[in-house]
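Some structures are shown below for you to check.
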Structure P
Amino acid sequence: MQVANPATLPQTASMSTRPPRGPAGQPAAATPMAFARAIAAAYQRQGESPAEALKLAQITPIRLLQPDARITAHQMEVLSGAAMQELDDEALGAFSRKLPWGSYGMLARASLSSPHLGVALKRWCRHHALIASDIQLKLVEAGGGAAIVIDEKARLGDKEPGMREFSLVHVLRNIHGLACWYIDSRIPLQGASFPFPAPPHADAYRHMFPGGPVKFDAAQASIAFDARYLALPLRRDEKALRQMLQRALPLTVLQYRRDRLLVQQVRQALTAHPAQAHSAEGIAGLLHTSSRTLHRQLKEEGASLQQLKDEVRCERAKDLLYRSSKPVKQVAAAAGFRNEKSFLRAFRQWTGLSPAEFRKASE
C-alpha cells in the first residue's frame, strides 16, 4: 500500500491545497532530493541498486547527489512506489525491520470498522506498534486540539544522514493522509514539530505540512489539528479500500477540496468574532483562506455564507429575546442589523413571529 509516501499524500493541511506550480503552470520541484537519497540508501543497505527506480523517476545519478536539488511530487511517487515493491518494504527503510508489501493495507483494514476517526486513529496507532517496535504513535487530545505524537523507542536512522528526518516525515505524512482518506475530508494542520534542527530544505515543509507553523528542535515529532475531526464518521468501506489499494498512488495525491468541519468553523467565527466576520473577506481571513475558496467550499457542503449568517443572527436574537429584557432596537443591533425595521422583517421570515410575539410565547 503506497499511502505511506511522504511526498504524495493529500495536500490537506490548509485551505489552499494546490501543489506549488512552476512556470507555465507546471508542477514545481518542491520535494527535497534528500528524501530520494534516503530511499537510495535503503536500497544500498539491502545490497540492491536503486538505478532502475531512479531511471523510472527520471533522476540522474549526478542530480541525486546535488545537495540542494528538488524533485516533483510525481517523481517521488514513481521512485517510492518502485522502491516499496522492489525492496518489499512499505516503510522504505524507516525501521529496523521491513514492513512487507501489504502491511499498511492490513492496518487500514483493521481500522475501517471504527465508528469515527478518533477510534480509527487509536487503533492505527496501537496496531502500528505491533509491526514496527522502533516507534510508538499516540493520539493525544487536550483543550479542543488533537495531536499525533511519535515516541521514538529506538533512534531512527542514526547511521545515515537524513534518514531520521525522512522516516519521521514519512510516518506523519502517512497517518495524516490516511486520516483524510478515512473521512473524505481535508484536515487542516494547526502545526507540526520535529526533533531535529531545521534542515537546509526547511522551506519545503510548508508544502508537506501546510497550515500551521513548523517547529524544529522539538522534543518529539508530531502533527496537531482540530479535535472536532475525531468525531467525524468514517466514509469508506471495504470496496473503497480495495480500490485505494489497487491504485494507491493516484488516490493519495487526491486534492481534498472538501472540509467537513467548514460549516462549523464558519458558524464559530460568526459567533466569536461578529465584528471581523461581517464580510466574506473578514471570515475568510479568520479561516486563513480566500473569500472565493470559502464560497466554493461552502457550496460543496450544501451551504452558503448568507444562510449561515442568518442562522447565527437568528439564534443570537432569539437568545437575547428569551434571556434578557433588552428593547428590540438593542437586540437588532446586537444581532448585527443596522436598523430595527430590517431586523423585524428578517425575524418574521425566520420564525413566523415578530420579536414581541416570540418573547411573549417564550414566557
Structure Q
Amino acid sequence: MGCWKKPVWNEYTREELFRIEIGAPDRAAARRVRENWDALAKPIDGMGRFERLTAKIGGMVGSARLDLGKKAVVVFCADNGIVEERVSQSGQEVTAAVARSMARGRSPVCLLAKAAGADVFPVDIGIASEKPIPGLLDRKVRRGTRNFRKEAAMEETEAIRAIAAGIGMAQSCAENGYGVLAAGELGIGNTATSSAVAAALLRCGADEVTGRGAGLSDAGLRRKRCIVDGAVEKHGLAGADALAVLASVGGLDIAGLAGLCIGGALFRVPIVLDGAISLAAALTAERMFPGVREFLLPSHKGREPAAGKILKELGMRPVLDADLALGEGTGAVMFFPLLDLALSVYRDGAAFSEIDVAPYKRRMQEG
C-alpha cells in the first residue's frame, strides 16, 4: 500500500501523486470465496454474477469472511464552466439548490440510502457559490471549472488537489469502519465533461459517447457533441495522458471520484460505481494507476452512451439494467440491498454436507 500522509488540502506535485503504488488483490481469498459458494447446497454458479462479484470483494479485502459492515455513498458536488455553452437545460444555480436538498436529507440519493441502511457524505469540491452550504463537507478546490471550450477546465495542480480530496475521503471512511462505498456526484453539465473525458481516453468521436443528459433536444445534442469533439481537438488530447485529459476537459467531481477509486484500492475498500460520470472517473483512475479497476464494482448500465463503452473497456458487466439516469450515486446505492441479499446466502446458506447430498462438481471449461 502506498503512503498518503499529507492532509487533503495540501498541494501535491505530479511526482508525489504518481509515487502511489496500487497492490494486487488477494487471489487466494477470491478463490476461497468461489470454493465456499460451490460448497453451498445449490447449483454451481446458481447465484450468477453475484458469485463472481463477491469473490472479487474477497480479493479486495483479503478475506473469504465477507462482512462489509457500514455502507456509505460519497457524493462530490461541483459546477462546470462548460454550462456557458448551453450543453444543459439547467443553469449552475441548480447544483447548489440540489446540494442544499441533499444536505437536508431530501434528495433522491438520501432517501434511497436511508432505505438501504447507508450513510450519505455530500462533499463540496467545486460548487460555484461563494458561501459554504451547511451540511456539506468542505473540500472546495475552486468555484467551478472554467469553460473548456475556451480554455483548460482547471490547472493540473487543481485536478491533483481534487484527486487528493477523493483519496482522503476513502481513507477517512476506511478509518471509520465503512466496508463499502458508493460513488456519487452532483453537478449541472457533468454529462458533457464525462463525455469529453470518455471521448479523449477511448479515442472515439463524441457521437459514440455523448447523450442527452437531463433531456436535451436533438439540436441541443448536436451542439453538445460538436463542442465535445472541438474541445478534444483544441486541447490536443489524442493520445494525452489521463491527468492531462482530466485537467483539460474534466470536472472537479470527476477528479474527486477518480481519487475515491484510487483510495478504494489503497485502503482496500470496495467502491461501487454509478453511471457515466463515475465510470469516466474510474477509467481515468485506471489509466493513471493500472490495477485500480480490481477494486471497483459495477452497479448498473446507465442511459448515457459513454457508460456502456467504458464498462466494456474496464471489462465490467453491471447487474442492473433499468435505464437509470438520475445520478447522485442512486444506482450504486440501489445495488447495496442486492449485495446484502447475496451475502446472506453466502454466509448462512446450508452446505451440501449438512443435507447429506453429494456436492455438484464444477466442470472444466472447454476451449
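The table for this structure:
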item	result
Structure responsible for 18, with relative contact order in percent (Cα under 8 Å, 6 or more apart) calculated and labels P, Q on offer	P
Given 39, 24, 16 for Cα extents along the principal axes in Å, for residues 116-171 alone, calculated: source structure among P, Q	P
Origin of the derived value 0.45 (FRET efficiency 1/(1 + (r/R0)^6) of positions 52 and 132 (r between Cβ atoms, R0 = 41 Å, to 0.05); candidates P, Q)	Q
Top of P, Q by FRET efficiency 1/(1 + (r/R0)^6) of positions 44 and 204 (r between Cβ atoms, R0 = 35 Å, to 0.05), largest first	P
For 18.4 (mean projected area of the Cα convex hull in nm², calculated) the corresponding structure among P, Q	Q
Computed -1.10, -1.15 for log10 I(q)/I(0) by the Debye sum over Cα atoms at q = 0.25, 0.26 Å⁻¹, for residues 156-211 alone - originating structure among P, Q	P
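Any read-out appearing in this document is the output of simple, stated calculations on the displayed coordinates, not a laboratory observation. A quick note: this is a predicted structure, and the numbers were derived from the prediction, not measured. Cβ atoms are built from the backbone, for glycine too; each structure is taken alone.
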